[in-house]
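The next part holds the structures, each set out as structure tokens.
The numbers here are math on the coordinates, done by the rules we state, and not lab data. Model, not experiment: these values are computed from the prediction. Cβ atoms are built from the backbone, for glycine too; each structure is taken alone.
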Structure P
Amino acid sequence: MRRVVSIVPSLTETVAVTAPELLVGATAWCTHPAGLDVPRVRGTKNPDLERIAELRPDVILGNTEENRPADVEALRAAGIPVWLTDIRTVDGALASLRRLLAVACRVPVPGWLDEASRVWADVAPGTRRAAVVPIWRRPWMVVGRDTFTGDVLSRLGVANVYADHPERYPKIPLGDLNAAGADLVVLPDEPYRFTGDDGPESFPGVDVALVDGRLLTWYGPSLVEAPRALARQLADTRRR
């Protein structure tokens, strides 16, 4: 049986839901599924390399966006295989997760992944809206080009105003965000926890949708519920 350490929350949930007996370690940020009881190896950006080695994994699951190249190189230099994903679209996520489970984890493709493929194939976006998608404040940062989040929103009828920005997560002054011509601001509750009292007040006169950040940014079992739940959340807007 394979021993797997995941240093990406989405991939942790993927393995824990599919083949929980394989998972022997995860980061402190791996919060799903609820009640996950495995050794913790600090965070995605500062994994405890010594602790990971002590867990004797057959493979570590990582991601080019979530994990630092120096940590990946150090793990590989220690003789520990690292399966590194690079996920920037919904289709890419579905294909990457199939490969990860079949090759890295050596388990059959689960039913939830087939269901995720089906529900996303059935998505029919309605009227398109132009949106700004902040992921942080102080300083303000937004979703830019070539991101999984941007593709999720595009499939649901939301066009990212900064989709053509040279950077993937640019820092944009608030005044520029308000002048960007968006008719919608999408505020997720992670990585920054935007709430009804923290975020919407910065965008007067524009519709604001508060959404579940996990559904917007995670690629794993949440893909099954994401289209329907996000469509509902995006339609439930408020204006300051």
Structure Q
Amino acid sequence: MPALAIAFFVTALLYASVGFGGGSTYTALLALAQVDYRILPLLALTCNIVVVAGSSLRFARAGITPWRGALVLTGIAAPAAFLGGLTPISEKAFLGILGVSLVLTALTLLVPVQETPKKHPTRLAGVMPLLAASFGYLAGLVGIGGGIFLAPFLHLARWDSARAIAATASLFILVNSLFGLAGQLLKGGAGRLGTAVDLGLPLIVAVAIGGQIGSLLALKYLPQRWIRLGTAALTAWVGGRLLLNL
């Protein structure tokens, strides 16, 4: 458990420093530790909520969150996340989807981030609601937030500035995690949440500390490009390990 707590701490620090929650990596680390796959989404989504709640609040207080657009995307994704949480899935399918999601996550972290978008969004902006719904469903199904998939498309669509996109992704992850968690609880019973928390309380504490350090300090001392590359490397390694173990 100490080694797992350290891994959760590092994951939360890295992901929070680039505006994400880390749910997919938490889930994969638990799977590699051979924890019952049925409680993995519960613990991963809880950790997600702990990490991004503070970030979402800070973005809101700073006036960075583009509420109109962020609420549209989040409002479309949230019901899909709830349905994803309700969807039964076998262990092999769960781990396969999770492993592929992690590899894709690593690739999304390599998408260049442009701080100031061009004046006009691209045509890709028109399909953002459809993508949001898809990422929301995936979020509830395997215990991730989905924001790490949404953000690169928002950048490619020149949807808004980098800071506004980070704020949108943070809110997206928070709400999807809450709705996905609700769906998971209805599917498996509230008793599983108690089991997950009893098992993972040290991990939740680790991500709370790591998330705060990541969001408050990491960007001040390390170039964001290095942090994104480090996060991508960690995510690709964990996803690759998971797929090789199938």
Structure R
Amino acid sequence: MREVLDELGVSPEALVPQQRADLDELGYCRLDGFVGEALAGQLIAEITRLLEGSRQGGTLHLKGLLDQGSLFDSLWLRPALLAAVTHLLGPDFQIREMHYRAGRPGHGGQALHMDATDRAGPGQWRVCTAIVALTAFTLTNGATRVVPGSHLDHAFRPPVGHGRHPDEVLLTGPAGTCWLFNSHLWHSGTPNASAEPRHAVLTAFHRRHSGPTLGSETLPSHETVVRLGNAAYLLM
């Protein structure tokens, strides 16, 4: 696995010290300019095409993006992102799923939750998630909220229902911003009070052979394995 990461240019130097400190202390870090404006528009257009004819509720969902062609490779196949994942999970990790999520106006709110089944600690983290904003995340359009440091607080108790926590922070930023957060961190979507959907793609990573995690694992298609070459090892 280390050989695959080396081939992809993944090293600790791909992150600045502040990003590593943020992952440790806050439970998340920010990667600015991760996706360009033109590519973000192309991704939204392709996702819109893939959603045609599907039945959707208040929040739009589309799974299986890892198998939808090279356009989506740019959302995870980046040295800085994979270096951040390595910092949290170690070099032997697997990509579990890439999916699209967009809260429509009036929808998208969630209760604070973790995407892990236990409260691990440093050196034992099992799951982390990258979220890429394809449109700007603002104070009103359903940006993800996190409670910094809650991944380290095993006594943390979330508010009832969709209630606010006094220490929560909204992840706001322009289209193309990426955040990687420790999935043992308490987080959730927030209600979209704007007039447009809030488009985002999430990619889940987990430590290999670390036990059960929320969600299912699927093997990549043969076409995806051929397209990615050695990098496909990260999917299997």
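With volume of the Cα convex hull per residue in Å³, for residues 70-197 alone as the yardstick, tell me which of P, Q, R scores highest.
When volume of the Cα convex hull per residue in Å³, for residues 70-197 alone is computed for each of P, Q, R, structure P gives the biggest number.
Which structure, out of P, Q, R, was helix-only ellipticity at 222 nm (-39500 (n - 2.57) for each DSSP H run of 4 or more, over all residues; to 500) calculated from, if the result is -8500?
Structure of origin is P.
Could you tell me which structure in P, Q, R was used to calculate relative contact order in percent (Cα under 8 Å, 6 or more apart) as 40?
The read-out was computed on structure Q.
Kindly point out which one of P, Q, R the value 3.3 was derived from, the read-out being distance in nm of label points 7 Å out along Cα→Cβ at positions 46 and 206.
Of the options listed, only P reproduces it.
Looking at distance in nm of label points 7 Å out along Cα→Cβ at positions 38 and 54, point out which structure of P, Q, R has the largest value.
On the way: P: 1.7; Q: 3.4; R: 2.7.
With respect to distance in nm of label points 7 Å out along Cα→Cβ at positions 38 and 54, the highest-scoring structure among P, Q, R is Q.
Ranked on distance in nm of label points 7 Å out along Cα→Cβ at positions 158 and 182, which label among P, Q, R comes first with the largest value?
Ranking P, Q, R on distance in nm of label points 7 Å out along Cα→Cβ at positions 158 and 182, first place is Q.
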